[in-house]
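Next up, some structures in structure tokens.
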Structure P
Amino acid sequence: MKQIWLIVSLLMLSVLGEPVYALTPAQKRARAKEVQMRKREAAKRKAEKKKAAKAKAAKRQRIKDGKPMLYVYSFDLKTGQPLSGTHITVQDIHAKPTKRPKINKPTDAKRVRVAKPLPAGQYWIHAARIGYLPPDTIFFDHKHDEDSIAIALYPETRLTFTVTDSLTARPVGANIIVRNPERQKIMQTTSDSVHTLLAVLLDDRVPFYTIEATAIDYFPFRDTITDPALFQGVIMSPREIKSFVLHNIYFATGKTHILDSSEPALMELYHFLVARPNQRIRIVGHTDNIGSDRSNQTLSEGRCKEVRQSMINRGISADRIETEGRGERDPIVPNNSEENRQMNRRVEIVLL
């Protein structure tokens, strides 16, 4: 009889749609959480739909008003990362210089852009950010409803250097000119005899820069900057000195062949001799202590002769140039590190 009653009860509960067992507290919480999640998702879909409808209506209104939306972005050209805080200036090309720009604000941190509906037309767009080289002003023809333009900014390389006396290491007042490979002036300034720390912005995409310095009672200085991190500054040699080191001259390892990268240094020596037609010199070669004494002596002699021949080929009279190989006999610093050995491998010019 009890079994019949149990079967009837189960059938009645099944017909009525009620669960045949009671939910545990944990199951009740899970079910309530699921209901809340479905409600939130539904509300979110509703909000997105409303937002899309609002954007669509705004787009129709912009088209009607003749003011398409313009989005301007900026990004780091080396890393490809978007840049917030880039100041964007947008101005109509036909506007007077005194008129306020159409857009004059930085890119925001959230979407990394500036956006504004502007009348269709032609605009100048400029982006600037601290720590980056200034780009050219960009011309943009704004026509479509949602035009986007991304401006690439390149990180700046700030070269700081000093102008000093080669003998005393004291500051020297000099006229400084930095040029790019096309001989265009990147910077022209004057150092003083008190503060000589100067700075110039360089673009490391440019293969090299040349720096020239002139000062009263000093020989002209000229050097090539291929790596700003290795540039040791402007070192001015007094005219009364008897010798100086010809910097940035490079030879093939263990050989006398002069590498093409030495061309700026060779031109520096050539201009020095052309400017002083009566000056005779002795080219003295030095090596480090790697290798035997005999091989280093032969190497230093051969390198001196290569530099001499280079000057002769450029038109300098052969009787103005002597050579002397000193091998490893005259180091200026101990040969106990690669950096010191590099300093000892040098070509010295002695004035006769």
Structure Q
Amino acid sequence: MTAPVAKALCSFFARSMKHLLLLPSLYLLMTSAVLSQDVPDTVNVGVYVNNIHNIDFKDKEYTINLWLWLKYSNPEFDFSRYLEVPMAKTVDKSFYTVDTLEDGRIYMLMKLQCVMRDTWQIDNFPFDRQKLRFSIENSQYDSTSLVFSADNAGAHYGKWTLPGWNILADSLQIKTGIKKYETGFGDETYDVPQSSFAVYRMTITVERNSWGLFLKLFLGMYISFVLCAICFFIHPDHMDSRFSLGVGSLFAVIGNKYVIDSSLPESTTFTLVDTLHCVTLLFIMLGVACSVRTLNFFKKSLMVRALQFDKRARIFIIGSYFILNVYFIITAYHA
């Protein structure tokens, strides 16, 4: 091998080794570029609930006042403009401030008052528990650019009272995730008309102070049943009085149910309110039917049988009504 050929080969191998040494660096640069495109920025979110009030069953809404803070790196995440509260009827940003942390991240603090729409579970009303939900999204950036993480340091609500309700201990839950929409919102860059956005969710479970409300709502119904039960203590000689009390009790119970239903949202399920009123109507009708039977005995001059039937009927009706009410109420209370 001549000297020029050897020199050329050495030069070729030297250049090849130089290129090989550059491959790891090139790989790292490409990997970094791919990761920077695929990994979304993380926004750290925290909340502190000042109070909740105006829980309105009829209009299916409640009002929440809270502090919300966000920590993030991308200055384009303008939450003062693009904060979305999906379940809110109205959102009032009464205050917000923006600062820069020592690590260069942006710190935004805002105070919100939101009128939230929600669905109520009224199957066991007034012994009901409700989950009050609050969530936020960013309407400008989807989940490929932005995800949420929860700031769980410290407490999330203060010592405030919710009239008529108790906040269950340790019931506040915070979750972050992705919410999918089966649409691209007109964006033709999507291969499939589907988009997803980061979501931050908070739920608080509250329990109603129920016994006082229960007595106020159902006292008229129970008085109506007592009036009907008094019929069995009236002598069969006074059948007009017995029938008048029974029929009057029926209308009183129906009126009481309409009054309660007017303060509740519409429901397709059979609630405790429906159950107790139906049981009361059934037993009042049964009481009227028993009075008819007693009247038949009385017209046949079977006074002893009429009195015996009255005694058995009142024991059965009053006892069964009491047992059924206790069963349905306890079941709803512990549900």
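As an exercise: distance in nm of label points 7 Å out along Cα→Cβ at positions 70 and 302, calculated from one structure in P, Q, equals 6.5. Which structure is it? Structure of origin is P.
When distance in nm of label points 7 Å out along Cα→Cβ at positions 150 and 326 is worked out for each of P, Q, structure P gives the greatest result. Can you tell which of P, Q yields -15000 when helix-only ellipticity at 222 nm (-39500 (n - 2.57) for each DSSP H run of 4 or more, over all residues; to 500) is derived from it? Corresponding structure: Q. One of P, Q was used to compute relative contact order in percent (Cα under 8 Å, 6 or more apart), and the result was 15. Which label is that? Going through each structure in turn, the value belongs to Q. Please state which of the structures P, Q yields 2.2 when distance in nm of label points 7 Å out along Cα→Cβ at positions 206 and 270 is computed from it. Only structure P yields this read-out.
Taking distance in nm of label points 7 Å out along Cα→Cβ at positions 94 and 142 as the criterion, which structure among P, Q has the greatest value? Largest value of distance in nm of label points 7 Å out along Cα→Cβ at positions 94 and 142: Q.
Of structures P, Q, which gives 0.97 when Rg/Rh (Cα atoms, Kirkwood Rh), for residues 222-285 alone is computed from the coordinates? It must be structure P, since only it matches.
Coordinate-derived values only; no laboratory data. Every value quoted in this text rests on a predicted model; they were computed, and no experiment measured them. Cβ atoms are built from the backbone, for glycine too; each structure is taken alone.
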